[in-house]
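Novice: Read through the structures below before going on.
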Structure 1
Amino acid sequence: MPLDQSFVGRKYPPTPPYEVSREKIREFADAIGDPHPAYRDVEAARALGHPDVIAPPTFGIVLSMRASAQVVGDPDLGLDYSKVVHGEQRFVATRPVRAGDRLTATVTVESIRVAAGNDLITTRGDVATVDGEPVFTAYATLVARGTARS
């Protein structure tokens, strides 16, 4: 079933606040194999001008995946997740994510297009502190294989 084009521009409600902890940052850095000391050591982060440890740039996937689940799980969109592959992901940072942040994400459907018999849906996730300070924007494209109308 092709994706519903009327979803372009749809904005979903903000996610509940996610509290970023030093431990979650360390676990993420360990998982991706990044040994940078600013991800583990407060003094190393402060030496770089940060108030606490910072997260690797791709830590944003933790928050953007939660927000994107609203789109993927929306039954009215018509997305068959069994046919989905992840096409593209990028992050545009305003500042690093840091321990102590309380972040929410708001996802918007940017576009739905057809390419080679596939539906491509691109979303934008705006992540900010609970006080409204922008932190980063996540862009993702999912490819629904073989679902577009011929």
Structure 2
Amino acid sequence: MKLAEALQERADLNKRIEQLRVRLQNNVLVQEGEQPAENPAELLEELDNCVNRLEELMARINKTNCITKDHGTTITELIARKDALEVKIRIYRETANVASNTARRAMHSEIKVMSAVEVRKLQKKIDTMSKQLRETDNRIQALNWVTELV
């Protein structure tokens, strides 16, 4: 099984587990003398099976990510780089948006608000980081489709 296939299965399992959680909540209480629409014991058994499979997949995915390298960098390191870039880009974008909003005066006599940062430079840095993010994500995706799950 390729790493990408395991990641897809993991995503499907997470969705399935959430659906089972909701179905369990909808079927654990019934009015006296009534039967639930679904058997909670069967739902719990299915939940246990899904969570066990998820645990197995997560361990294998993590192990594979730790040992698979691309030009000396593990997939785990690439994922960490991607996550860090996403955080930085989000905060830089928020900062650039706030810094761009300097025309808040209702009347000419009110205090003028000035940007304390150069928005243009900030935007260029955002563009550079966004390109790095895309390239990092592309490397990860490419590795996912050629790497066998351990």
Structure 3
Amino acid sequence: MALRKIREEGEECLRCVCKEVVEITPHIKDLIEDLIDTMYEADGVGLAAPQVGVRKRIAVVDVGEGPIVLINPVVVSSEGEQTGNEGCLSVPGKCGIVTRPMKVKVKTMTPEMTYEEIEGEGLLARAMLHEMDHLDGILYIDKVEGDLQDVGESEE
């Protein structure tokens, strides 16, 4: 498929609430493939449609176990807490401390238009929630505790 341009902080598309997907069209299937390809090319663990300028409720995540596609995802339950560093392909060169749930269960539509629940813990939970925030126009920098750091900067 095609690589897409990743939009960066300050671009309007990153602050919009995305529209639900009502039908899996060839265009939507192409978008999903493009998101996966673009995420891998950028060495990311997740990418949401608004990050490539498309206002649809679609995101992809891969924390090392193969790509997960999230279409119209909704958090069903969450528990625990984890605090750690996050970065974002739309905020290059920066990272910051964010607290999120340790475990999450997400209901999502599949590319075959069926529904499934995906459970994630640790990094997978963090990545899914980070990408789902993008679908509501929220960036991780809105949740950072303290100051943003330059990537690679040591904490003292």
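No value in this document is a laboratory result; all are computed from the given coordinates. In this text, all values refer to a predicted model and were calculated from it rather than measured experimentally. Cβ atoms are built from the backbone, for glycine too; each structure is taken alone.
Novice: Comparing structures 1, 2, 3 by FRET efficiency 1/(1 + (r/R0)^6) of positions 2 and 122 (r between Cβ atoms, R0 = 35 Å, to 0.05), which one has the largest value?
Specialist: Of structures 1, 2, 3, the maximum of FRET efficiency 1/(1 + (r/R0)^6) of positions 2 and 122 (r between Cβ atoms, R0 = 35 Å, to 0.05) occurs in 1.
Novice: Also, I was wondering about something else. Ranked by Cα Rg over 2.2 N^0.38 Å, which of 1, 2, 3 sits at the highest value?
Specialist: Once Cα Rg over 2.2 N^0.38 Å is worked out for each structure, 2 has the highest.
Novice: Rank structures 1, 2, 3 by FRET efficiency 1/(1 + (r/R0)^6) of positions 26 and 74 (r between Cβ atoms, R0 = 35 Å, to 0.05) and report only the one at the top, that is, the highest.
Specialist: 3
Novice: Which structure, out of 1, 2, 3, was relative contact order in percent (Cα under 8 Å, 6 or more apart) derived from, given a value of 34?
Specialist: Only one of 1, 2, 3 returns 34 for relative contact order in percent (Cα under 8 Å, 6 or more apart), namely 2.
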